[in-house]
Structure 1
Amino acid sequence: MIIDNIEVSLVHLKLVRPYTISYKTTNSVDNLIVKIILRNGLIGHGSSGISEYVVGINTKDSYNNALNKYNEFIGGDIRNFENQLQKVSFVFQDDVGSKAAFDIALYDAFTKYLNISLSSFLGTKINSLPTSITIGIMSIEETIEESKEYFDRGFRYLKVKLGKSLNEDLERIIKLDEYFGNKINIRVDANQGWNKDETIKFFNKTKNIELIEQPLKVDHSNEYLSFPNELKEIIALDESLTNYTDAIKFSSNNYGKIFNIKLMKCGGITEGRKIAQIAALNNINLMWGCNDESKISISAALNTALSFSNTKYLDLDGSFDLAKDLVSGGFTIKDGVMNTVNKPGLGVELNKND
């Protein structure tokens, strides 16, 4: 089945509320949207929303690149699926945003052509998992108030952004733990905001922390090797781990026992699966994360995550932050637990007027 046309667009998506992490405050995001249109009328949807701070380019750069190169894929045959994936990897080898959006769109188009769900195609190993929901950097009172809001909506896993001041970070987490006790599970993300000593101090002074995500700067990754083993068990590598080469490096020694895979860092489903496979071979658990993204790419991440038995953590709340998405469907969620949908492809449908 021939790829008859491709449409690319850049959409500006407002957030429900601004949020702050260790190095920025965000009010809105850009997403690259790709539609691969087959000759029989089927449409494969892909999207991406990348972080320049992490991958070196922004989503607008990816959009411009996609505009210049999408014609290279028109006329290709979706039945040569592996070849098309390899072509995406080659054409967009320096552009993780376009790579992710085209990669996801190809998976959606191909599985729609086969009339099967993406979860069936990838092979489901886990039926469902709870996702954490993110609390930005804010005061203790605001942290507890927003956490209560999410708790009342059924979420039991919170990921709290830290990294501006260790003493303030400790106070927030201790107060949050005192308020909720064992009613919630707390994960923290320092976004490279701590040094080695601060990370160890935080670990020693807190309790009931499920994981600590990327406490050290990327350039200081070797310092993870000298962490106590019990601390390494809950270290999740994020910004340090952007591609398969990184995965091989961090699998070769015990830097940390959790890999945070984001399709927006590595370039889509194909690359995400490669990282997950090397992690599985080295007994490393998986956390699947996201940026602020459309349900298109969140659904792609969820389907991929649940196809690996070493997936232990979901942090796929990125579409919850959007004031308005382009699509509906893709997954179901109840009391914070995410499930895939049994529909062809990603299972997403364009909203009316979009």
Structure 2
Amino acid sequence: MGYHEIKRPRAGALRRGGFVYKFSFSFILFLICHIIFIFYFGSCTQKVNLSRAEFVLGTNCVVSLFENANVQVLKDVFVRLREIDNLMSVNIPASDVSRINAAAGVESVKVNEDVFELIAMAVYFAEISGGAFDPTIGPIVNLWGFNNNPSVPLQEEIDAVLKLVNWTDIVLDSDSTTVFLKKPGMALDLGAIAKGYAADETAKIITNAGINRAIVNLGGNIVVIGKNKDDRPWRVGIQDPNGERGSYIEVVEVSTNDSYMSVVTSGAYERFFEQDGKRYHHIFSPSTGYPVKNELLSVTIIAPNSMYADALSTAVFVMGYEIGLELIESIEGIEAVFVFEDGVITKF
């Protein structure tokens, strides 16, 4: 299969489209409880020039700067993260995404250019994944109640809201930077891509400031800049889906000389509840309205762009190994690690 490179949609190139799903839930555990954790190869004594942690984007965000660290850079990073949160969170009533959802089926909503471009990218990933990545998954997310008291809905309830999950019912107008959801009750959820976007924005601020060695952890969305203190790749541990939080099942080495790399995992173990002896996780199929069941426990994507890694990790998990691998193989510069229910690990 040939390769193609993901390109950012041109303004005006996408007039209608949709979204993808990946949940952005509140993780209240600290670094050791994140989906992915970092440890440094031969660097137990590694010294952080500057580090800062804050709860934003619904999770603990930790930024660590090594060499040429600057307090102002950390301030700028968290100002930007809060700006993104205020624009894109479904939990903030005044956010652009919340306003779009409130006006579903009624009118178009003018949004910030960053929000518009991110939605255009979500539409793109929805297209290339055949709808496996669908941000109009919001009604399903709300029905299952993962943000408060989760429970298994009735089949008739799922059938009703599934009619509202369709990324092609999003209308984008680049001339006016407006977004319109065609049907009342539709709801966007950018959780599958917004944290990746935020991680990219953070990396840009850091690299533009001339800092060439740093680590960013936005609740499991990992970005590494440069190499560790021994001039060797950073080692990123992938959470063992069947192990204790903080235990890893695989390690990937990641480094870059001129920019940054990102590692993002989507897993069935991240958020779940049990009812009547069955476990239900938080990654839903846009076609069935139920948690995905396809023998995968997690999918990790390594990419030179965190937004791509974020979106693709969810899309590929929903698509399953064989179809998801076809998508990965068609994109240049992307690596993946699949963890199966039987413990098998496959790298590509």
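Summary table below
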read-out: Relative contact order in percent (Cα under 8 Å, 6 or more apart) from the coordinates reads 23; which among 1, 2; value: 2
read-out: Origin of the value 2.4, where distance in nm of label points 7 Å out along Cα→Cβ at positions 263 and 311 was derived from one of 1, 2; value: 2
read-out: Of the structures 1, 2, the one that -10500 was derived from, the read-out being helix-only ellipticity at 222 nm (-39500 (n - 2.57) for each DSSP H run of 4 or more, over all residues; to 500); value: 1
read-out: Per FRET efficiency 1/(1 + (r/R0)^6) of positions 95 and 223 (r between Cβ atoms, R0 = 30 Å, to 0.05), the highest-valued of structures 1, 2; value: 2
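Taken together, the values in this text are just the output of simple stated rules run on the coordinates, not laboratory data. No experiment lies behind these values; they were computed from the predicted model shown. Cβ atoms are built from the backbone, for glycine too; each structure is taken alone.
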